[in-house]
Structure I
């Protein structure tokens, strides 16, 4: 695997980890100063900050942050050492006799292992570390508490709901200010906010994780779906559709019932159990098995915009980024072992082209090669062949990757493709997985007749470029701040008359452009022209075409863009060529 690139550990990340870990402990002490009877749970560092979970005697609000932060500053300025001690499990139970969550954690530690504690000032916590040596290593001007959330103890809804306080900590105040500005930008780009403001979708409280797409949002959805459809058709994919409800017996044979049933919605009919499909792969094998297949039929590329449902916990749901009902740009490639390398290469070519059209160049793509996990199916010889074939495919495609040992699927190794957006955030989207197991005789028993006249089992490549269409639209909305490229914009242009006298001409021009297949509207409302321009700019419409007597007589338009750029007196025919070029090149504006 000569092209493997191991992740480089940033020394600053280690320092920040310690700063944030220690600040979480300082916050816990500050909360206990306010609520001496509080029960403490866990408080780890996370990306860009930390959190701590508490069982408190009253509901906390962000109005309490000022008091907590003042206590934290006092503790930091006290220049307290972070001291570590190792004790037995029995001694740990005595130490935390009045802290039930800590006792539960102590009970989970194997009996032969010692227990590590860290103390800062008056606060002692069950912790492995690492931490800074002294609170003087923290900057009392470089932390801030951010928000409060509810969190079930150990993520189980049967357990108590705890109060989770999130915060951030940095080496110096300048980094904190930059991060807080970053958070403001994130808030402006939050897809949930944009969904409301741009009238794209909404959710209902009594139907969590299910999206109600409005006309504009569904226009984006269909445009993206058609883009995928056109892209994969050029690589010879066959589009299919499989039932949304399938019998328990199929999921048992595939192995999903044993490993995934808690995430499946189950129903019953005529004394038989069925499940709403959480993935499409078993259905595709059932189609493959219809009719006798020959080696000449391979590779067979089967795609489906399959509607899947997964029973995600309500606490894990997040706008359209994490839902219960979604559609994947899913496909499965049935091939011989010898064809794996070529098929992976073609997929990488497809993926890079599609990502580029969506605004993510090669510099925005991170690839991870995930190898066999400890818990897996299949023998080591099969895994050796699968991993070698995937590595060869990467080498042949010139694909650099980071090695992720032990992170493969239980049935095979995989490549994961992560996108880096305009704000530097990472989104894992595309994947291709090598599967010798699901089509095997022991599972769903797919077969083809080889050149030798004998029956063979195909290799199955699971692959997706975008993943969930819903999630990818959320990523696009946040990446572009709602100002989608012209080809994806739900409304590409609005014709605005300078006065009601010109409504008829504006309407005629809008129809002329819409008849060419573009999404163009006429705004004939009562607002003044300048107000209309501002409204549509706020709605992220790429082009406002202002028409009055001069424009209608001379067949021109005065263009105002959503960025407030102006182009005057452009002939209508020239504008047609202009917008067509923007759509064909997938340009932002």
Structure II
């Protein structure tokens, strides 16, 4: 017998999904003995025609409400092939269950009521199928008996379905006119629709192939748990794709550890045979490797990507929208990790498929997110590996979104970890943080706006997931430089120490912003030398009259009165930069515009993705 094909049945509430499944079970002889008679008796007792949907309505609450509220799985066999059907709720409030049911499917049947046509929930379920990468799709246009088997109505609905699926880049195998209640064009052809010459529903399903069971697919096994049996560590998990055999050299991600498979452990079965997609197994290794729950086993030459950041297309399920900088949990089966929402690239209404503003994200919207984790993640992209690219996002224990990894940010797939003197290279820090380390050195007269810009820039970068920190007089003079006064020599030493500390921050991969007058070019040159190519001098320019007008602390007034000696701009010189990397003119531009210009420069200079809106003050 061939591999089991997992099919998800989707569509709007009351379009006939449960009836379709019940009739399929009956027509393929898959109902338990006497079940059909019990259904007839139950329907007669309620005074209604025979309801095939009662086969699936196992919960009393479902019968009371006459809607399906959870996923139901049933199996049937036809032409020597086993099928697993995942029935999913069509009601809007139960989309979360539909998502979890569809996440395991190889193929889908979208049920559309020929009388009602394409509905809001039809669009939403089609969008979910597209996001989850379920490309094998058949459309069942149901209740043809209620429409008098009208060919023109079927063709009208078919045009609407094609338009919807084309917009989502889904190509259905076939659109089949059916009557689920009467069993027409399911297993047997309908005598009432001689004008239809395409496949029956079961003929269409027989053409679909189990995605997880493709022989040449890369090996993917996510470790569910690790047990100690005797002196061996047994990694337990399900083979999601590909196959693995004793003697194979495999890669354990994300640690990039190579190991040789010593044995394939099965329950109540002898060892020796390779394990294929769909099997739950245990693996032992010749080497004493360290392996954890959530690690991925693959072959060395076809390993997953390793990265800290990725783009995801998600179906947002929560009433509270995603927030930039929000910490969430991402989950790929047993693989879980903390992550930050770094950006919202696009938003689409799942009912109308219209683009929306990212400022107001409604529940059930389709969102394109950029996520960044502090942990190195083994990742697959949906286009190449749809099954292992599926994911969910959680707030606490609540699932708030589900979807797929559309792309890995850098696409790096290192065979080994390359060590520097710190055992962590600059490239690894950059990949983890999502940007290069940098010293953003703001210089200018007192009152030019350096601290205001520095704090606003820090906030904007932090919201994008950047590792960023501001060094200013308050946090430096209180500790590191508490032994220094305000003589010319002490001020020079103050700037020298700040330059060295900032260089260390940048070397650690952070974006460090300094907000100091640093009036002398030689002092700034020393700081530039310490940071090397990571140094970016930003001249915050404002004329003396403007700065004095902003004298909120009264320092200019005191300097004019002779109460402060060596005050820059009054009794001490300020040497403007000759060739700064950027000049920000706060005398002629608003704070928002200055922050925007500065942010744009830093994003480009550090390689940070620039997709979140500039915060408004």
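Each of I, II could give distance in nm of label points 7 Å out along Cα→Cβ at positions 286 and 406, but the derived value 3.7 comes from I.
I, II: which one has percent of Cα pairs over 45 Å apart, as calculated, at 33? That value comes from structure I. Out of I, II, which one gives -7500 for helix-only ellipticity at 222 nm (-39500 (n - 2.57) for each DSSP H run of 4 or more, over all residues; to 500) as computed from the coordinates? Considering all the candidates, the number was obtained from II.
Name the one structure among I, II that FRET efficiency 1/(1 + (r/R0)^6) of positions 190 and 542 (r between Cβ atoms, R0 = 30 Å, to 0.05) of 0.90 was derived from. Before the final figure, lay out the partial values.
Working: I: 0.90; II: 0.00.
Structure I accounts for this read-out.
If distance in nm of label points 7 Å out along Cα→Cβ at positions 334 and 478 is computed to be 3.8, which of I, II is the source? Clearly, the read-out refers to I. Once distance in nm of label points 7 Å out along Cα→Cβ at positions 150 and 246 is evaluated on every structure in I, II, the highest one turns out to be II.
Out of I, II, choose the structure whose coordinates give distance in nm of label points 7 Å out along Cα→Cβ at positions 374 and 398 equal to 2.4 when calculated.
Values: I: 4.0; II: 2.4.
Here the read-out was taken from II.
Taking 12.9 as the value of mean count of other Cβ atoms within 10 Å over residues 182-189 derived from one of the structures shown (I, II), identify that structure. Considering all the candidates, the number was obtained from I.
Where a number appears in this text, it was derived from the coordinates with a stated rule and is not lab data. Keep in mind the model is a prediction, meaning the values are calculated, not measured. Cβ atoms are built from the backbone, for glycine too; each structure is taken alone.
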